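Right after this note come the structures.
Taken together, the values in this text are just the output of simple stated rules run on the coordinates, not laboratory data. Keep in mind that this is a model prediction, so the values were computed, not measured. Cβ atoms are built from the backbone, for glycine too; each structure is taken alone.
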Structure I
């Protein structure tokens, strides 16, 4: 494999290069993988269940609002997890040229 900018064959996967850097290297922060998201579906699940319980006990409008809010929160968390997985896959697929430090 060749670098697209300098045609050097001294290229490596970014993830492997990052793992080989010493802990005190200033490059570890700049080449680090994307930050992990804190995904918790418990709030969405509990809100949805609480909304269903409220609907069955007679508070239909309030129950529907709480259930829809729980489902919406679950969708937001799901999208953030998807975005993290896409950025992590992109980071894992990137290569770095060790001659010119270009990434592709």
Structure II
């Protein structure tokens, strides 16, 4: 069952998928660390759709996720994969780019 939240005038639907085949019609997909091995099939499924794929495991940024959370120097940081953003036709603000580790 989906959880529905409001952010301003936007409705946000949060769904948990049991497997990649269930992913459809999503603007943002978060891949938990324990599901990192499913990144490639997910990227194949979403293709060039405007889907932001976020991961949290070392190396997954280079494997094609748009944003990948990592620990650097004992602190939480994030990698931004510019080519993955371009492939998904997603724009990145200058402020976000400045905070990111660009890969």
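With P(r) over Cα pairs in 10 Å bins from 0, in percent, for residues 23-70 alone coming out at 26, 25, 13, 13, 14, 8, 0, pick the structure among I, II it was computed from. Among I, II, the structure yielding 26, 25, 13, 13, 14, 8, 0 for P(r) over Cα pairs in 10 Å bins from 0, in percent, for residues 23-70 alone is I.
When relative contact order in percent (Cα under 8 Å, 6 or more apart) is calculated for each of the structures I, II, which structure yields the highest value? The maximum falls on structure I.
Which of I, II yields 4.6 for distance in nm of label points 7 Å out along Cα→Cβ at positions 7 and 79, as computed? Let's see the in-between values first.
Numbers: I: 4.6; II: 2.4.
Source structure: I.
State the single structure among I, II that was used to calculate helix-only ellipticity at 222 nm (-39500 (n - 2.57) for each DSSP H run of 4 or more, over all residues; to 500), giving -19000. Answer for the origin of the read-out: I. If log10 I(q)/I(0) by the Debye sum over Cα atoms at q = 0.11, 0.12, 0.19 Å⁻¹ is computed to be -0.55, -0.59, -0.91, which of I, II is the source? Derived from I, not from the others.
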